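Structures for review follow.
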Structure P
Amino acid sequence: MMILGTILAGVTGTVMMTLSMATIHHAGLAKANMVRALGSRITGKWDGAIKVGLVFHLTTGIIFAFPYVLVLGGIDVPSNILRVVIGAVIGFIHGFVMSFILVAAVAEKHPIEQFREAGFEVAAAHILGHIAYGIGVALMTSFLSLDLGFRF
């Protein structure tokens, strides 16, 4: 049940991240079409990039859920609200690191010209997306009482 629950937490967090970044993108606040950017980074093409990007993003979201749940389930907190706040903080840190990697390494080598620019707005969108991911994983960790057996 813990593995299945962690997978569900990863899916939930990934959906929340994807929706938050899609909202930012469609509102015109940043070029945050992350799913297509991921997919086209893999395929080198615009066409078909959404499907590949969704599979890649969902897969990595599930993988990253395991360390999140390990931490979120392994700390003794007095309330689920605090657990969600901690999930958001972990997401912020994760997003900050990923934004740096995105801006420094991925964007300049992207095969699609549109995705070669990754300024402050794109980095901020990734940070917000990862915060949403952390909240989603934390909500599921609390809701499903996920605990991978590690204690801090």
Structure Q
Amino acid sequence: MLLLLAALVVPLLLAVGFFEGRKAYWDSQVRGMCEKDGGVKVYETVRLPSEMFNQWGQVNFQVQTKQNAKPLDDYYFEWDIQHYLRGNPEVWRNHFKLVRTEDKKILGEAIGYSRRGGDFPGPWHESSFGCALDADISVLKKHIFNSTDGEQTK
């Protein structure tokens, strides 16, 4: 009986250990890539009248992707996703660039890395890990656009 129990439990423990070890490896890789170049980089800030911000300090105009930007839009953003591993788990890099349309100058960049999945199979939701947490276009806009009344956006 004890031998049968061990024959069932040991493979299960090995399988769980394999999946958890693989997730830990990729989380470590993601963390290392974030330390290397993740986060927000601002090259130029833009001062705008306070009426161009809503009550929460966010710009009250849309910044479209380059593909959706109209000729009269002052700014657009580019978004590139680079996959390092597809499947289960999946590992990728998000790279956002906020660009001024007039001169095509990159005002800032946000770079983040993510891992999704790689869990032991089951009915539960897959896990994920990512960094830098502020590497998003909405956060990048907050760093670039400032009010002319001297207040930082919230």
Structure R
Amino acid sequence: MDIAIDAAEFQGRRLMVRTASWFRGPRLVVDGSEVKGKRGRFILRNNQGQEVTVRLISNHIDPIPKVIVGNRSIELARPLEWYEYVWMGLPILLVFHGGALGAVCGVVAIQRSAQVFRGEGSKVRKFLLSGLISVGALLGYFVLLLILFSLVQGRNP
């Protein structure tokens, strides 16, 4: 998903953030082309020809990063509330019982829940969908566990 950045330094140009995906962090897009940067830091020329640093700061949970143009912070979306982070983070409890497999299932569920909370709809709908994602992560963990146990038992008669 692309989100427009309203920065006076780049008036008349299409400055956008491409939100984070599974394997890639957030990216900066200017006039339809992705800009290469280092560790979320991009150096662009503004409309007056001066260099301006644009930073994308990701917390690896929220797909929408914080944007800093020069020294000014630009809010692309409202910050997620603490209780939304707590609700989304519940599947990470799988790590205590499920180890690495539980952690993978938990992290996938957290990322999907963050996308739900960033989507459209009422808060009740978002919490219900996120809850279903958490239950799905738990069920997915047990299914994967059963598959792994059956593979191990099949090799050791």
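Rule-based calculations on the coordinates, nothing more; no lab input. Only a predicted model underlies this, so the values are computations on that prediction, with no experimental measurement involved. Cβ atoms are built from the backbone, for glycine too; each structure is taken alone.
When Cα extents along the principal axes in Å is computed for each of P, Q, R, which one produces 47, 27, 26?
P
Taking FRET efficiency 1/(1 + (r/R0)^6) of positions 19 and 99 (r between Cβ atoms, R0 = 35 Å, to 0.05) for each of P, Q, R, which is largest? If you can, show how the numbers build up before the last one.
On the way: P: 1.00; Q: 0.30; R: 0.70.
Across P, Q, R, FRET efficiency 1/(1 + (r/R0)^6) of positions 19 and 99 (r between Cβ atoms, R0 = 35 Å, to 0.05) peaks for P.
Looking at relative contact order in percent (Cα under 8 Å, 6 or more apart), point out which structure of P, Q, R has the largest value.
Values: P: 38; Q: 29; R: 13.
Largest value of relative contact order in percent (Cα under 8 Å, 6 or more apart): P.
A value of -10000 was derived for helix-only ellipticity at 222 nm (-39500 (n - 2.57) for each DSSP H run of 4 or more, over all residues; to 500); which structure in P, Q, R was it taken from?
Q
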